[in-house]
1. Identify the structure, out of P, Q, from whose coordinates mean count of other Cβ atoms within 10 Å over residues 15-22 was calculated to give 22.1.
2. So Rg and Dmax of the Cα atoms in Å, computed for just one structure, reads 21.1, 70; which one of P, Q is that?
3. Comparing P, Q, where is relative contact order in percent (Cα under 8 Å, 6 or more apart) highest?
4. To which of P, Q does the computed value 0.95 (FRET efficiency 1/(1 + (r/R0)^6) of positions 47 and 151 (r between Cβ atoms, R0 = 41 Å, to 0.05)) belong?
5. If helix-only ellipticity at 222 nm (-39500 (n - 2.57) for each DSSP H run of 4 or more, over all residues; to 500) computes to -13000, which of P, Q did it come from?
6. FRET efficiency 1/(1 + (r/R0)^6) of positions 31 and 55 (r between Cβ atoms, R0 = 25 Å, to 0.05) was computed and gave 0.95; which structure, P, Q, did it come from?
7. Work out which structure the value 1.2 belongs to, where distance in nm of label points 7 Å out along Cα→Cβ at positions 159 and 191 was derived from one of P, Q.
8. Consider the structures P, Q: one of them gives 1.8 for distance in nm of label points 7 Å out along Cα→Cβ at positions 95 and 119 as calculated from the coordinates. Say which.
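No value in this document is a laboratory result; all are computed from the given coordinates. Just so it is clear, the structure is predicted and the values come from calculations on it, not from any experiment. Cβ atoms are built from the backbone, for glycine too; each structure is taken alone.
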Structure P
Amino acid sequence: MPGSIIITGGKGALGQAIANEFAKVSWAVESPGREELDVSSPQSVASYFAGREVDLLVCSAGITRDAPLLTLSEQNWDEVCQTNLSGSALCAKAVAAGMIRRRKGHILFVSSYSALHPPIGQAAYAASKAALIGLGLSLAQELGPAGIRSNLVLPGFLATKMTGRLSAERQQAVLDNHLLGRLNTPDRVARFVRFLEEDMPHTSGQVFNLDSRVA
């Protein structure tokens, strides 16, 4: 049965792909961008989720402020962690009470391959995404007795307009780490998210790496 889905960071390529995938099957879709839902602001989160009942929350909002730790400003560190980790926790908390009351629901966190294999210069991003895995697995245990699911996806280095602007050398270096020699796409990730929601109702507390790099 179609339900309601909210996708944070919903104006990005992945957020839009997930929104389109669920709209195909008549879900009530909300995919707010930062101007509508600033996950780094407790006030914005509280205001946005007030009165909303959510069947599937996809925490996709995220930012990077790449720099070596020795040159990374405290402000940039805080911005990354507030958005990627604390923002996801705020949104999960905002929907959890309603899900527990209805004894159904699913929270899906978008983490990153960098959480497991961080490259140089992504200390803040990798730390926030690794902590997000801890959050998602913890919530699976907390909310499981109420029938609520919590899972994580690592979408991979996606083939988007943004990554297409990288130099040929950088693109090749990335591809060299993929066993299949090709990148994942937002549309394929979106199809997996729908499959996980609709066809894997007994799955929770899992981390799904969706590209061909060895996790």
Structure Q
Amino acid sequence: MATVSLKLLVDTEKNRVVFAESEKDFVDILFSFLTLPMGTIIRVLDKRSSVECMDKLYESVDNLNCKYLETEACKAMLLQPRSAAEQLCEDLHVNADDLNPRRLYPCPLSYCSSYSSICGARCSCGRAMDWCFHRPQAASGVKNDVFLKGEETYIISDDLHVAPATVAATLSLLQKLGIKDAEALEKRIVDVDRNEVRNYSWLYSSSSSSSSMFK
């Protein structure tokens, strides 16, 4: 399973993480959360998104009999919505969303160019698009830039504030946290995989004061 590495700066006296330091790969993952539809957020967090009313709404759709829906594909559209940036996010080193962006469903009519990412969706001509076509992956297999470019390093605070890792930004954060003795800080390296990314309960917490990335 793919992982990305983070360098944590730990306050050993108070036993807390001051901030994480990372190259663009991990920050791209964080930024990709902003592209996820609400239904995907709730699904990947197993209906425990901390936005309780939305969790209940998702569960309502999940339990709803398809006879009440315009088409059966409507349930998949609501429970497994696709991101407009999903093809771009293929190049993330760790992707929180496990839906396959290369799976497409074209209209069965050869002269119709319509397609959908949802199995069973109706084409404008009225036919169901339920034949799966896999868009080929780039042969090189090389990961490209996603949202960020270059080889900059970034610092990520506990409340997910992200900034380039300049000396000024680092000193400002240490000052904000009231840390005066750098001798009490220790560097640790951790690896983060998809399961850890998806299991972060802080991901879309309704209360920023109770959410913590580096618990």
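1. Numbers: P: 22.1; Q: 18.4.
So the calculation was done on P.
2. Checking each candidate, the match is Q.
3. Values: P: 21; Q: 32.
Largest calculated value belongs to Q.
4. Going through each structure in turn, the value belongs to P.
5. Derived from the structure labelled P.
6. Going through each structure in turn, the value belongs to P.
7. It must be structure P, since only it matches.
8. Working: P: 3.0; Q: 1.8.
For distance in nm of label points 7 Å out along Cα→Cβ at positions 95 and 119, the value 1.8 is produced by structure Q.
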